[in-house]
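**Q** What follows is a group of structures, each given as C-alpha cells.
Only the coordinates and a few stated rules stand behind these numbers; no lab work does. Just so it is clear, the model here is predicted, and its values are computed rather than measured. Cβ atoms are built from the backbone, for glycine too; each structure is taken alone.
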Structure 1
C-alpha cells in the first residue's frame, strides 16, 4: 500500500528546528516526529520535506555563461588559510561592490554557492567562505557539519569573517566597498562581524540570525529579515532594535508573517516560502546596491 505523506504541521517544523539548532539528537527527533505523525514510517516521510535537499536544482546553474566562478584561498584571522567560492559577472562594470555570503550551520553547501551565483547576477562580486576550512572543510554529512560548526571558537570565527572583508576590499575588480549577507548561523555571524568590523563593513543583511550581545562598533547599515513563526530567534528582536536605536545605527527591520525560519532556502520544501523569499531578496539587493554601488 502506498504511504501517504502527512501534512507538515507547525509542531513538526518546530521539532525539526529544535533538532538542528538546540541540540536534540537524531533518535529523539525520530521519536518525536513519529508521535506527531502517527508512525515511524510517516516520520521518515516527513523529515525529508524539512531537510535541505543536496539534490535540489540550482536556480542559477554553475556553468551559467553570465558568471565566472572559482575556488580561492586567503589568510584567515589566525595562522591558517580560508577557502571559498568566488563568483563574479562574466561581463559588466570594471569595478563592482563585493559581498560575503555566509552559510548556514551546515557549512558551505551547494545551496549557498547557488545564492552566491544569484548575487553575481545582481551585479556584485560574491564570495561564499567555508568557515569550516580550518577544520578540514565542509563534510557531505550535514549532521557532522553541524557538530563541527558547534565546535568552532566564536571569536576566532568572527576574526575569519573580518579577514574575509579585508580580502574582498582589496580584491581585483572590486570597488573597495564590502557587504555581508548570511542565513541562520550565517545571519548571526553577519551580526557579529558587523560589531567586530566597524567601518570595514558597509552593509549587513542577516536572515533570521541570532542577535549580538552588543551593538557597540556597528557602523554598517543593517537589513534585518525575520520569519514571523520563528519564536526562538524573534524573541531577541525587541532588545536588538532598542539597542540599535540607542546607538544610532541605521537599519531596516522586516518580519514576514506566517513563514518559518529558513524561509529563503528553496531546497527545503517544507519551510521555503517563495513570496517572502522574493520580497526579502528584492529588499536585500536594493540595500546592497545603495551601499556598495
Structure 2
C-alpha cells in the first residue's frame, strides 16, 4: 500500500473512469482506465462495473489503496445514508456507500461529480492558475443538466443535507416548466443544453444541437438561434448573480458543453452585473483546464 498515491473513480452515465495519481505542485497521473457504465443493467451491475475497474486499476498500478474517492451523479444523503438527486435513477434510494465499502473492502469517500469537478479545477486547473489562494471557487457543469459545487479554502462545502452548491435546482423562471425533480422552473429547465434545444425547436420548427445553434448565432444567420443564445445569457446572468450575492466567489469555472459558448463570458457576465448587490463585478469567469477527467481527479483528491 502506497499512501502517497491517491485513487479516484468517477461514475458517469455512460462511462466509469478510474485514476491513480501522485499529488504535488504538478499533477502526476500514474494510471487511468475507462470502462462502460452499462447503467441500463441496473444498480447491482453498476457496483460490479466499479469493482471491475477497481481491480484493473490495482493491477495496472501495481499498488493497493488505503482508501478511495468516488464521484457520483447524485448526492449521498448523510441522514438516510442513501443516494438522492441522481440522474442515474437506479442509484436513488440505494445504500451505495455501504455497498461499495463492502465490495471494495476499503474506506470510500463519496461526493457529487460537480463537487469533484470544482475541487479538481481549484487544485490543479483553471482556478489554481488564476488564483491559487482563492478562498471561494464555484464550479459549474452545464450540459445535459446543470450541476455545481462550492470549494472553500481548498475543501468541498457539503452542507447539512449534502446539497450545498445545488444551483441547478433552484427556481429561476416559470417558463422553464416542470423539472424531473418535481419542481417547476428550475435553472436546469431553462439553461441546460436540452432545454435550450427545445426552446429553439419551438421557435423555429427545426431540430438542431446547441453547438449548431450557437454556430448559427455567431454567424448572425439565424434570428431564432440568436434569440436562444440571448435567452441563455439573460437567465444565466440572472441566476448566477444570486450565487455571487450569497457566496461571493473569486472564480467561477464553467464546464460542460455550454462552457464553450463565448457569449456566456461576455453577454452572460453583463447580465449578471445587473443583479449583483455591488457597484461592480470582479468575479473571474473561466473555462476549465482539466477536460472531462476533472471529475475523476477531484474524486482522487477527496
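**Q** Out of 1, 2, which one gives 1.0 for distance in nm of label points 7 Å out along Cα→Cβ at positions 126 and 142 as computed from the coordinates? Present the calculation step by step, with values, prior to reporting the outcome.
**A** Values: 1: 1.9; 2: 1.0.
The value was obtained from structure 2.
**Q** A value of 2.0 was derived for distance in nm of label points 7 Å out along Cα→Cβ at positions 54 and 150; which structure in 1, 2 was it taken from?
**A** The read-out was computed on structure 1.
**Q** With relative contact order in percent (Cα under 8 Å, 6 or more apart) coming out at 15, pick the structure among 1, 2 it was computed from.
**A** 1
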